[in-house]
Every structure is written in structure tokens, then in C-alpha cells.
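Values quoted throughout were computed directly from the atomic coordinates according to the rules given, and no laboratory measurement underlies them. None of these values were measured; they are calculated from a predicted model. Cβ atoms are built from the backbone, for glycine too; each structure is taken alone.
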Structure P
Amino acid sequence: MAYFPFYFELKDKKGIVIGGGNIALEKVSRLASFDATLTVIAPVISEEIKKYESDRIKLVNKKVELDDLVGAYYVIAATDDEKVNADICRYCREKNIPVNVVDDQEKCDFIFPSVIQRGPLVIGVSSSGASPQVAMNIRRQIEDIVPDNIEEILDYLASVRPRVKTEVTDAGKRHKAFKHIANECMQKGDVLSPEELERIINMYCRI
């Protein structure tokens, strides 16, 4: 079974990570880079996880109780206790809360892909659990073709959208203009000069 790659905004959505060891650390570190709002619950929380404590990431030293999961947007069970993981999974599915039980695919409503993150560019590669190593290898191949300055290019493309929307009034021509500008940036490996942008906009205003 393949997983569909939904992309969700995690900021200000209540995520809960159950566990305080290395597996939980890996999930917390990855989610933190997306400004996730997390509560980490475990009787013992590693010093490495404690480094992530902030206004967005809360640490709670205790055994998890099902009431702790009320209102969660998603839950990650990263404990080494199969019964605890099973109880969490059962509760979440009863309450329609997406749950990920680490290393137990049958108890996962979502999985973690191998991710490339460069500013607003996010590329996820997944083998749907068949082989995380294959996904990682393919991710590395993709990384090699992503321009080093992709963040600058994407910021530039976002900045010119309002002007293109204003000046190219026909929707079909505007779509082609956006595509043309993006392709020019990627072929050039850099942002366009004011003259290059002016030329493309004028082209689509005339046709």
C-alpha cells in the first residue's frame, strides 16, 4: 500500500510525542524544523530532547495517560512498550486522531518520509515502509540536482507574483508567464534581472 503525500501546516497544531529516548528525539528534531507545536510525554526525557524545550515544545515528565491525548492533532508513539503503543493506537483511532507508532507500520496512519528541506522547498521521498534506505538513497540523488540557492530563487518567484498578477490580466497568459519565469530562473540557476523580468511580462501582455 502506498501513502499519499499530504503536506500539512503544523504550526499551532497540537502534536504529541510519547517517549523520551533516541527514537523520540529523531521525531522531535525533524518536526521542530517545521515550527511544530509539540508536547513530549515520558517518565524520563533525554538531555538531547531537553535542548528542544521552548515555547512551542513542552516536556512533561510522567507516564502517559489516555486523557493526555485529548485534543491532539496527531500523535507519535515512540516508546519501547508494545502495550502502551497499542493502547495509544487504539485510542487515537477511536477518536479519529492520526497516529504513528514507530516501527509498527500496521499501527501507522501516517509515516515519515525522507525529507529535503530548503526554505519553502520541501521534498518527501517514501517507499511506504518497504525500505527507508532506498528512500534515503533517492533523496540524496535528488539533493544533488537542487540548486544551492534554491531558497533565494523561490523567495524571488514569490516576490514577483503580485506584479505578474497585476500586469498580466488574462488567466491563461498569466499561468504561462509564471511558468516561463520559473523555468528561466531554474535554467539560469539564479534570479532574473529587472530587464529579464520586464521582457517576459511584456511578452505575455502583448500576445
Structure Q
Amino acid sequence: MSVEIRLATSADIPAMSAMMSRAFQVDDPVSGYFFPDDRRRPTQQRRMMSALIRHRYLPVGGADVAVVDGVIVGVSLWHPHDAPPDPWWRMLISGPHLLWAMGRGVRAGIQMDRVLDAGAPDPEAVLWVYLGVEPSLHRSGVGRRLTRAMVDRCDRDGRTMYGICKEGNLPFWTEMGFVEAETVTIGPKGPLVYRVNRPPAQVTSEP
């Protein structure tokens, strides 16, 4: 299977958000905390992802897609260490859109942001927030290809990567060079997640 990894564009948002909704529909404690209603979760998840991709990640160049035969089958979303603060006009636009997309999940989303912000191992670290793969392609190597693109980028820049994951995904992240830092609960009644960090590997130039 030939997998192309490239930066996402605004034209990709519908396919990205729909795929991410499928990827996080089942067996994801964070999505279940955000949107407890199983029947409504696919629509709510898709709206949230669409808003986040459009207003939070694409403007700072923090989105990769994995493409197979012209179809988006994987998405990686991160916040670069050197991303500039949102201009006032973007916050005016994105704020209401995100509130509408999150609905009753707004409080859980704020708690999630606090957990992510508090986990930065250093001011220059890159926050990796989402990695999603089409459910039918789990264990196909798509997630590893997206991860390798992130790892290579951060190694070249000499940046530490950090994020959170559920317990079941720890083997994947440790295999990719991440180290478990600690456990933390999202909000007072939310799910337990694991903080993971990956220090940059030393990159040497070939002679």
C-alpha cells in the first residue's frame, strides 16, 4: 500500500473531519467524555474536528494527512512551538464557531486544553494533540507513517514532542520513542490519561 504524507489544506477539511469522527467514535475515553450520547457523538465529533482543523491547526501549519489512492485515511494535528498568537479577528470568528461545534462539551474541551498546556516539558516543545487513522486501516502502518513524519520534523528542529494518550495506546507510543511521564485526569470527573514525551534524537549530516 502506497501512503502519501502531506500538509493538509482547507479543501481537505470535510474528509478530515469525517474520518476523524469515525476514528474516535469507539473506545476513546476522551471523546466519550466530550460527547456522552453514543447516537449524537459522530455528528458532534465531526463538527468539533472541522472547527478545530479550520481555526486552530490549519492557520499555524499544524496538520498532516495520509492519503491512499486519493483518499484521506489518516490525520495528524499538532501545535508548533513557534506558532504566533491568534490575531484578534480570528478569535472573534473562531470563538462562536468552536462554541457551537462543542455544544455541551465546551467545559470538557476547556479541561482538556488545560491538561495539554500544563504538560509542556519545556517552552520550545511541540504539542501533538491528535493522531487518527481510518478504523479499517488500523495496524496497517498508516499511523506509523504519520508519526514518523512528525518525529523527523521535530528531530531536525531539535524539539521535544509531548501529548497524552489512553493506556491501551502506550505500547504504540513507547515503540515510537515516547516516554511515559505521568498520569492525569481530565477535569474532576473525566478519564485518566497518560502524558508522554519524546526528546529529539540527534540528527547528523551525511558526509
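A few remarks follow.
- Source structure of the calculated read-out (helix-only ellipticity at 222 nm (-39500 (n - 2.57) for each DSSP H run of 4 or more, over all residues; to 500), -14000) within P, Q: P.
- Computing log10 I(q)/I(0) by the Debye sum over Cα atoms at q = 0.18 Å⁻¹ across structures P, Q gives -1.18 for structure P.
- Test item: relative contact order in percent (Cα under 8 Å, 6 or more apart) calculated as 22, pick one of P, Q: Q
- Which entry (P, Q) yields the derived value -0.52, -0.80, -0.90, -1.20 for log10 I(q)/I(0) by the Debye sum over Cα atoms at q = 0.12, 0.15, 0.16, 0.26 Å⁻¹, for residues 64-151 alone: Q
- Computed over structures P, Q, mean count of other Cβ atoms within 10 Å over residues 48-55 reaches its largest value in Q.
- Parent structure of the calculated result 3.9, given that distance in nm of label points 7 Å out along Cα→Cβ at positions 128 and 160 is the read-out and P, Q the choices: P
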